[in-house]
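Enquirer: What follows are several structures.
FYI, it's all coordinate maths here, none of it is from the lab. Just so you know, these numbers come straight off a predicted model, no measurement behind them.
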Structure 1
Amino acid sequence: LIVATPTGSTAYSLSAGGPIMHPTLNAIVLVPMYPHSLNSRPIVVDGDCEIKLVVAATENLRPQISCDGQEVFEAQAGDEILIRKAERSLKLIHPLEHSFYGACRSKLGWGNRLEKEE
């Protein structure tokens, strides 16, 4: 399961089929990883809610937890992971001419002409 804020919605979350969220949204997206089912879909929830994940007791399964790809922890059956927004927010600094949609266009190829390969 990938859990992301709008800032993280264009990284692993997008690669796993999650939506792109505008950076001003107060939201969290939950994106299933490798669901092997058409019934498992990403869901966007309010950014002020608390999400509690409980590791199920299954044989030979040791889920790993990492935050932003940094340190990895191995979870055990019955472990609970509580996800919530921090009390303080982080202000990102961008150049004056920065545009969210411009960044999407350049990084994701939005608006590019489709050309036939020869």
Structure 2
Amino acid sequence: LQLSKLHVLDANPKDALWAMEQALRAGCCGAVLGWPMQADDNSLRRLQVAAETGQTPGFAFRPMGALSNPSPAALRLSLRGTESHPELRILKCRGALPPARPIPFHPYPRH
């Protein structure tokens, strides 16, 4: 990753959602990552439509408290556990049933 190609925006929650939506819709980014802490259903739907329109992958990192809230995302993941034993769960996968058990996940290569 070339850091010169990375754009970081520090904004209030409303402006951050707007900036994410614009970047997704424009289709000029390789991916858009955001941490929308106060995103309602309508805001999440706008992000999802913008990502499809701009054909840009969007990643919304949300607090664990939002786990039970509905989302229009095509794929929802939950990462829990400890550093040495992370637990990756697929919560939603458009077009398929998510697996009932966690996915084996090893963040560090084993030697």
Structure 3
Amino acid sequence: MNGLLTAVITHETALQAARELLSQSPLPEAVFATDSLKLMSIYRAAAEKNIAIPQQLAVVGYSNETLSFILTPAPGGIDIPTQELGQQSCELLFRLISGKPSPQNITVATHMTLK
């Protein structure tokens, strides 16, 4: 396994993928979950296998404000400024509609919290 899991994700397939990932020897040092379902599946599989987060496994996901209140310990996360993304997207759309020049790339700052 190369450390990258991809699949059509349902509750069952996400949990199965997490169980397989956490059955590896040696255990991965860290896991990055790309959505809430995968993040919760990693936590559940870790609990089933008595793997301590973050002592034995670091877990990071995207924008985990809500899950940070539910999952213990709270996962690390990459906070994405969705309001700023929406505002910049609308401005770009209006520029395109009106035929005005628009930037090819737009960058927004993110913040990563490690636990």
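Enquirer: Given a computed value of -2500 for helix-only ellipticity at 222 nm (-39500 (n - 2.57) for each DSSP H run of 4 or more, over all residues; to 500), which structure among 1, 2, 3 does it belong to? Don't skip to the end; give the middle numbers.
Expert: Values: 1: -2500; 2: -8000; 3: -12500.
Computed on structure 1.
Enquirer: Tell me which structure, out of 1, 2, 3, gives -0.34, -0.40, -0.47, -0.95 once log10 I(q)/I(0) by the Debye sum over Cα atoms at q = 0.09, 0.10, 0.11, 0.19 Å⁻¹ is calculated. Let's see the in-between values first.
Expert: Values: 1: -0.34, -0.41, -0.49, -1.20; 2: -0.28, -0.35, -0.42, -1.11; 3: -0.34, -0.40, -0.47, -0.95.
Label of the source structure: 3.
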